[in-house]
Structure formats: C-alpha cells, structure tokens
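The following blocks contain the structures, represented as structure tokens.
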Structure 1
Amino acid sequence: MSVPSHASALAPAKVNLHLHVLGRRADGLHLLDSLTVFPAVADVVTARPAPPGVFTIAVSGPFAAGAPSDARNLALRAALALADAVGRGPGAAEPLGVALILEKHLPAAGGVGGGSADAAAVLGLLNRLWSLDLPLPRLSEIGLSLGADVPVCLRAPAPAWMGGVGEDVRPVAGVPPLAMLLANPGTPTPTPEVFARLRHRDGAPAAWPAQGCATLDALVSWLRATSNMLEPPAREVAPPVADLLAAIAAQPGCRLSRMSGSGATCYGLFETMPEAEAGAQALRRAGLWAAAGRSAGA
C-alpha cells in the first residue's frame, strides 16, 4: 500500500454563507449551524512516494509563511492520522510513507478553513492512492479528530450543512451555483479570541426551505434573515473587517457581503463571474488579497 505515483488534489476554500452559534458544551466546544459552499479558490496538495515510515511536507505559494512545514501542519497530521487509523503509521511493522507538497493560496487562519481544507484533501487523496477504500463516515471520524471543519471539507465541492461541533454534516439540495468574491484585510483574527468576545450563544438553527433556493434572488433573500454571529466580535478583534465588508458591498453587481467563519476573510455574492472577478481586481489594486471563483450548486 505505498503511494504508486504522485497525484494532486484541490483544497477549496470553505465559505460559511451563514453561521449561527447555538450553544456551548461543557467541554467548551461550540454548537454551530452553517450552510457552507466551496468556491473554486483553493490550495493544492500533491502526494509523492516516500520511504516506509517517512512522512514529510514542503510548503510553497503566496501564503507559505503562514503554514508550518513540520508536524504542526494539519495536512501532514492528516496523513499520519490516516496511516495510524489503518495500523500503518511510522511505528508500525509495515508503515506507509508519503512526501506532501502544499501550495498555499488561501490565507492562513482566515475563516475559510484553509488548514482543514488541506487536511480533508489529504485524507481523500491518500485514501485513494493507498487503496484504503475507507468510507466517508470513517474519513469524517478521522477528520473530526483533526478539526471541526474537516468533515464538511470532505464534502467539497458540493454544498453542505454543518451542525453540532462539526460532526453533523448533511448534503443540502436547492443551492444555486454562485459567483463569489473572497477578500482578506490581512489582519489576524485568532478564533479563540473571537469566540471569547462572543456575547450571545443562543442562536437558532436556520430553516432551509423545503424547495431550496434555486436562484440567487431567493438565496440572498433567505440569507438576509440569517447572520454570521461571529462577525460582531471579529470586528472588535479586527476593525478592518467592517471596512472590507463595505468595500465588497460597493462593488458593482454585489448582492450580499458577509464574513466567513471567524474571519477575517469576507465574501461577496455577485450576479455574474465577470462582476465578481472585476470586484476582486479592484480590491487587489487597493492592496488587499482577493480572488473570485464559482461555487458548485446542488
């Protein structure tokens, strides 16, 4: 079960179209409710053969500085966790091995699940390359041990509903393909600090219409009745988030702007991809990181 040849996989950004906090468990983990989509803005993970027992990662790309190139990296931890799950970790009698190359195009700790997306991409890629054939529920169990966003990222690029502490992931129908802009102000927004400033944890689950939202108009109307409950505390931690949301909303064709996850990355929904791309170009000219991509519908 060694890697037969090198192969690559995309790790698309995870965008929380809405994010409600429903409570907090005794262990401190928060209960969440979120509709997630995955625009075509992504890191790239490549797996190459390595000697048995050798697990390495090399990081490149525009956001390489924000990702560790050692055992702290979530992508490398995913490879080790998968090997351990099948009894083929570094200390096993017949260990597996892999050399990972991670191209970081997503901002680190940016609220779009960059590390979790990388981990999910590694789990899916190595599950195939190592011919493990583990079912999605088992991969999700392994993923949840790495982070709350990993199970939903395993569903990419299909839209999915995320609940609980990340373990409750369900497919969702009636989501249209979306022309999206992502932008980040470059201001750190540590997730623990954002949650520490959260004053209300009594949100209600959002009720997805039985018929779905087949058009952008319908989806935007539905989203306006929801929120990202982490946005107010994130604005306190990173005041530039407010300016960024206004800048996205001011772009021609933008129908809705909102923060994703715990920030500071924000998104805009547009009528067309050319409008989303023009908005991204305008924000890049203003010195911000911005990218446009289409998310898949369901």
Structure 2
Amino acid sequence: MTRSGGPRLLLADVDGTLVTDDKQLTEAAIAAVQDLRHAGIAFAITSSRPPRGMNMLVAPLGLTLPLAGLNGGLLVNPDLSVIACHVIGAAAAAKAVALLLDQGLDVWIYTETAWLVRDPSASHVAREAWILKFPAQVVSAFTAEHLAQAVKIVGVSDDLALVAACEARAQTVLGASASATRSNPYFLDVTHPQANKGAVVADLSVRLSIAPDQIATIGDMQNDVLMFRQSGLSIAMGNASDEVKAQANQVTESNQDDGFAKAVRKFVLPGAA
C-alpha cells in the first residue's frame, strides 16, 4: 500500500513484538509509546491473546484505544467492556475442531468470557495461564454450546512442521468460513473470517477516521502479515521468520533487543515529523 503522509496510528502485536520472551515490557518500550503520544501518533495493540490477557499492559502504556484480542475476534475498551464479538459459527467451529484433532493437535477454545481446555497438563497450558494471568476452564469435551460460542479455536502442538502443514490444510478445508493463521510456531488460530488483524486495521481506520495508508503496523508472525497488507507502513521484528520479513516494508531488531522501541524511533516518529 502506498503511503500518503506520515503515520497517525501505530498498531502493535504483543507477543514477540511489544514484550520480551519473558513477557515483560521494557522501559524503552514504555518510553517509545510515550514518545508516540507526544508526537500526536495514536497507539493501539492487537493480539491472539484474549483481552483479559492484555489487561496488564493498559496502565503502564496508558492505553485509551480499543484492545483487539483473539486476533480481532473480541474488541474491548481498556476497561474490558465489550465493543464487538465475532463468534466463528457452530458449523465452522465443529469442522475446525474435528480437523485439528484428526491431525493430532491438542485443541483449546476461547469464548467471549472463558478459555476452555480438555487437559490442564497438556503442552503449553501452564505457560499460557502464566502469560494470561488467569487459569483455563477444564471441560471433559467440547459441547455444542461451546462450539456455538467459540471466538477462537487453537490447535496446539510442539511439532512445528505439523502446525505449519495444518495451517495450509485448515485454510483449504475451512475456506471462507473461517480465518486460519499461526500466531506462534506451535499455535494455529482459527477465528471468524472477519476476525483477523487485517480487519483490525480496517476497523480502527473507520473508528478513528485515519486512512489505512496512515496506519503503521508492527509484528512478528504469520497472523501479523494480514495487518501488514492493510497498512501504509509495515514493520517486521528481527525475530520474525524470513517469510514474514519479506512481506513487511521494514525490519527492526528482535524483541529481545528493544526492536519495538527502535522501530518507533527509526521508522515511525521520523515520518510524523
């Protein structure tokens, strides 16, 4: 997308971008967001996390714009009051769960209010609970009611090649009924077709009356590419894959080397000036 002026909004991914690998905000990241505010550039975040799992970022960053959680499936105000919720739809959700289980992935379901797992001792559940700061709800099986309320379905596996292959398979099988992208090498996220980070850019563009080509985006994973394509300036993190980097306008340092803050100062603030 061709830019027609400096950025007026920066939309940032969270994990692998805004925070370090141990999920911490650095002083440099906090200062960079303050510098954006002083320059008159709005700042918002989007994540595969549920909004509850982003709540700890609101106060330190002084966030005032909507938080786009679950890849845009659940949009909330900074006080976590719901603006919009996009459920996948029972039929597509059932097909997604069946596909992921058939391929050998563990499955989680996020609804508007809950995170559902079948095995609390399964891979990544404990760490995810530590990241989100709330526990999963354990269910013996996913019911029709769970499927009808699903905002995001996650396929989980430490076989990274399998997750990548399942991403392509899910996109083929689900087609236009759902969006399927990796938010992490071991997570495959399935959401409503309009619940993706590209749609978050479009929503904020309308909501804030900011043209898409005056929106900058920064991220590190395949699900961030969708917002790269909708924004005037796209920045890939140094820890992103070569595939993701190739689809961004610029590349910054890694999230372990204050790549977010460096990108703000090198690519975003100069455009505003």
Structure 3
Amino acid sequence: MDSVAQVAQRLGRTGYLCDDALATVTYLSLTMQRPLLVEGEPGTGKTALAEAVAEALELPLIRLQCYEGIDATQALYDWDFPRQILHLRALEAAGAGSTDVEEAEKSLYDARFLLARPVLAALQQSPAVLLVDEVDRADDEFEAFLLEVLSTYQVSIPELGTVKAASPPVVVLTSNRTRELHDALKRRCLYHWIDHPGLEREVEIVRSRAPEVAETLARQVVGLVQQLRTREDLLKPPGVAETLDWARALQHLGTADIDLETASATLGALVKYREDSDRVRQALDRMLAT
C-alpha cells in the first residue's frame, strides 16, 4: 500500500472504514516497519483493524491473545512431549544401544517436535500479521519479553539456535487500557487512540459491515447508541461491535422502526451488565417517547 489514501481504500474494501488519522498511522507503521499500538474502549475496532490489514495485504493473521499470567512459553514455543516419547519408544524398539544415548537425546529436540506458538510462528511465516491482543492484560515481565522480540525480530531456541524473520512481520498490539503500558514498549511502537466514531461514520460502518440492515433502521440504531454513549452512569457504554450486533438483531426480527418493546427484548445484543440493562431500558423509554 503506497499511500495513505490507498490504505484507507483497501481497508474499506474489507469492510473496515477508518478516518484519515488511523489510515495515516497504519500507513506509517507499514512503511517504517514499526509495530502499531492501538488503544481505545472495548468494541471500537482495534482487533478488527489487524484483521482488516491482514485481509487487505493478503497475509496470514497470527493472533496472540494475552491474559494474566501469560509467559514466553505460551508466546514462543513448546516441545511436543507425546511425540518425543513415541520417538524414544521407536528408538528402543529399533534396538538403539547405550552408545546411541547422546544421539537419541539430540534427536528429541529436532525441529519436527517443535510446537511454534504465535510469536515464533509469525517470525517463521513472515511476511505475516501478528496481532498481540489485549496486551494490557499481561504483566511487566511479558512486556519486557515482547520489547526484546520486537526490537530484533528474532528469538533464540537453545536446542536449535536463532530464528530470525526474513522480513519483519506487521505487528499490531491492542490495549483496552486496563493498566498503563511501560514507556519502553510504547517507544518501540507507533501509537493511535481509536475513539468511538461520529454518527455518520458509524452509519457507514453499519451499512458496510451489515448491508442487510436497512439504512433507516441503521440510522435509528446509531442515533440511539450515540445518545447512550454520552451517559456517565453505564458500566460499559456500547461500542461499535454492540451497535452492529443490535442492528443485526433488530433486522432479524423484521424491525422497521424501533419501539420500546422490541428494543427491550433485544438489549442482550447491546449491553452486557444487568445494571446497564435497567438504565438503558429507562433511557430508551424516554428517547423513544420523544
């Protein structure tokens, strides 16, 4: 992708609509071969960006889902112990003697028994898109590990040697900002905050990602969601993902114009907390009455 405009155009073909700022930082990330760190509220399209980039570039998407307690083993590689045991038994059955013990031990750590986890797989398969999803859920040690890998795009496997990417993978890191990431990791990345889109942009997104939804219904849905996002008493304001789910749910029910009964029956697609359901139901009652 040779320009910012081309980035926006090709992402748009995948159904991902982005503004000029996001298209620009994505273009720079690709051109400068720098990881892209995107933060924002849940449901604003951070993960979808990596998926769209992979589709637009026709590259495999390799996803590393972060969680509390994740370590380098889950990200890099592991050994296929069941196959190694079967290999040992095969050697025993073949009558390998004591003089062959050293060779047998070496053969256990052959590349065929290596289980590549996402980071190693991305280095091996590059060019590829590596999505490090919800990196804010991992701990400080894992951040340090990521920083090292993203600095050199290579890892050392004691039994096999160093694996280095033939070309740096496209790396997208996402964060819901449940905690602050360290400056060292941020310095390694280009950064962008993805905010909720404006009304017209969100209508475009619904029409692009859910073309079966009528434009009139899409505008009603987006208008109500935009108003709900201005409330400060919701535990989790609905994101774009929830907007799409709600629009599709209403479309499946054959809704042409939203009424309180239908809106209340489909709230499970829009909000995910009981407390929010009660507040949103009351808010919709007032909104739909006007």
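When volume of the Cα convex hull per residue in Å³ is calculated for each of the structures 1, 2, 3, which structure yields the highest value? Don't skip to the answer; put the middle values down first.
Values: 1: 122; 2: 112; 3: 170.
Max of volume of the Cα convex hull per residue in Å³: 3.
Thinking of 1, 2, 3, which structure, once FRET efficiency 1/(1 + (r/R0)^6) of positions 59 and 203 (r between Cβ atoms, R0 = 30 Å, to 0.05) is computed, gives back 0.80? Please list the in-between numbers first.
Details: 1: 0.25; 2: 0.80; 3: 0.50.
That value comes from structure 2.
Any read-out appearing in this document is the output of simple, stated calculations on the displayed coordinates, not a laboratory observation. No experiment lies behind these values; they were computed from the predicted model shown. Cβ atoms are built from the backbone, for glycine too; each structure is taken alone.
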